[in-house]
Structure 1
Amino acid sequence: MKIARVDVFGYDLSYVHGRYVMSRGRVIETLPSTVVRVTTAGGVEGFGEVCPLGPAYLPAHGAGARAALRELASAVVGLDAGNLGAVNAALDQALMGHGYAKSAIDTACWDALGHSVGLPVCDLLGGRLSDTFPLYFAVPLASAEEMTAYVQARRAEGIHRFQLKIGADPYEDAARTRSVVDATGPEDVIVADANGGWRLQDAVVAARALDGLERVFFEQPCPTLEECLIVRQRTTLPMVLDECIRDVHSLLRAYGANAMEAFNLKISKVGGLTQAKLMRDLAVALGLRVTIEDAWGGDLVTAAVSHLAASTPPDTLFTVSFMNDWTNEHVAGHEPRSQAGFGSAPARPGLGIDVDVAALGAPLFSAAA
């Protein structure tokens, strides 16, 4: 299982509905995604993927992932791909920070480990606890009428969990949310997500305007934990945190401050499946609910998400995103694929998908023994 070679590929992912609009004028149409392949001396392959959601969402960007991987790839050559502790220690020794880039190597090693022992990754992450799990769809920021129509179209496809992108004028955001609530039913969950886009005053105004709406959860109104805590004091809506939960320390700090009932666990944001498993297990122990997802990505990101979700206790799992439903391009045959609003993890070893390496083209760069 010694890593003999690391190859780094690149391709572009475009949003399936054209323009993905978030708070603060952030608009996504196409993003560069990066795929890592590790190959062991015995010929076992493992794949991982990282796709930051543009340069102005988190401290990450597509070109940065590739630049960081140039520093990181040679650091793991010669290591045992199944020794995740040693792999992650070598990554941290080679480059401080840049966990999002490291996540692709970490996930590729989990994939290789699964292939080597003949088990799906979810079995290695704690065991398959859910055969299926509910998915959510993000609703781009638009007029109340457009967002409501978008939700109704996704409901017809079987989706019953919606993350509304808000963070603009707080009164208009309340009207958008109310319109969606009125157009949905008791089986639907609505998450009003500002992606940290409000100043504190606007967030407090929005919290008061949204308070009392049934089936609504309030997500990351402001950029910092301190601001979100002030908003939390002024609303009875259950709180979900995302962007300010970056690692174990920030998770424990938020929990100690009684800041949330749930948080979004993005695999690349925390540095890969190794750290994501640790934070998921903490959520279980602390009684928090968790959304399993990533910042963006295609089939490989979706496969990693599916295995972490499948190994999460059902009463801990809030919801999940299959981001290959949000993108046009597919490098593994659009697998794993959602069905009627639910997802599942592949049953074959590793991530359980077949990557079309030819579709990726020649590697951008490689490191070898």
Structure 2
Amino acid sequence: MSFLQPHGSSKLTIDIHTHIMPEHLPRWAEKFGYGTFVHLKHHADSCPRCASMMQGDKFFRKVEENCWEADARLNDCDQHGVHVQVLSTIPVLFHYWAKGQDALETSRYLNDHLAETVAKNPKRFVGLGTVPLQDPQLAIQEMERCMLELGFAGIEIGSHVNDWNLSAPELFPFFEAAERLGAALFVHPWDMMGKDKMQRYWLPWLVGMPAESSLAICSMIFGGVFERLPRLRVAFAHGGGSFPATIGRIEHGFNVRPDLVAIDNAVNPRDYLGRFWLDSLVHDPAMLQYITELVGFNRVALGTDYPFPLGELEPGQLIHSMPFSAEQKDWLLHGSALEWLNLPIQKFL
């Protein structure tokens, strides 16, 4: 494989934030008799290479073949100089709201498809599974299958699980199992807070998503997850959302009202900077500079949200445009990803 980049440098490039789904989904709502399980409505005549994601009869999103077709993805990767994609499901397919056994069935279906995709191109794709986190024991069971049988590097999870934040004691056994199994966790916002008050202007994606990522990071810090599980490897999408920009306020709150903030963990939240990873999807040079200073170049990894329009449309362009050293760019383009995934670079050579 050639590592020649369109930007003129020779770098292994790993994108840790990309989404995939099968080309066809069972009609789970009909099978289970309830819910808004997603199915795909393909447009064979008007748009043969695209489909509509439907929640029942409600349109959710239009997707194109690069959302399910490996060759289409690889063509895009080759065009943009991306050598490896880390694949995870689309968060609307988490199905945390469903019955645990039903969500286990949907998770297994998605994970089996992902495993087949990775197996056909093991040097180009890395898999992150999905699990029914509303039932932590079933989630652990499926995570074990993902790690020990399917050969995944980790699991993608949501920023909360219904009424549980990630600090919920019910979820701690799952995090313990992830540390034991060496599973990298990728935390992605979903089911955005306040969405009922954000009906216009795409605000759930522009305002709610950044808030969800901050909720997830603060919950894991203040809930003592990082303190109790120091070997747990966690990356957060979208540059950590609003967390990096508000760490000063978060730390100040911890200092002035420990009676409200430090009730489960007495360690200053700033002490955890560098203990978790962020992706680079911030769309702003000043913000990328800031988060690399905040958590370190070895804790920021290229992430694009491929193949969706809110992502980085030219993968790696922001990193390549920055006045970083070659070593710093190496961390952003692959070094941080390899540490988070716990994979050797030789796997992709």
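Some observations on this one:
- Top of 1, 2 by relative contact order in percent (Cα under 8 Å, 6 or more apart), largest first: 1
- Computed 0.8 for distance in nm of label points 7 Å out along Cα→Cβ at positions 134 and 158 - originating structure among 1, 2: 2
- For 24.1 (mean count of other Cβ atoms within 10 Å over residues 182-189, calculated) the corresponding structure among 1, 2: 2
- For 14.4 (mean count of other Cβ atoms within 10 Å over residues 46-53, calculated) the corresponding structure among 1, 2: 2
- If distance in nm of label points 7 Å out along Cα→Cβ at positions 54 and 166 is computed and equals 3.5, the structure in 1, 2: 2
- At a computed 22.8 (mean count of other Cβ atoms within 10 Å over residues 30-37), which of 1, 2: 1
- Computed 23, 12, 10 for semi-axes √(5λ) of the Cα gyration tensor in Å, for residues 110-189 alone - originating structure among 1, 2: 2
Laboratory data are not the source of any read-out in this text; all were calculated from the coordinates shown. Being a predicted model, the structure only gives us computed values, none of them experimental. Cβ atoms are built from the backbone, for glycine too; each structure is taken alone.
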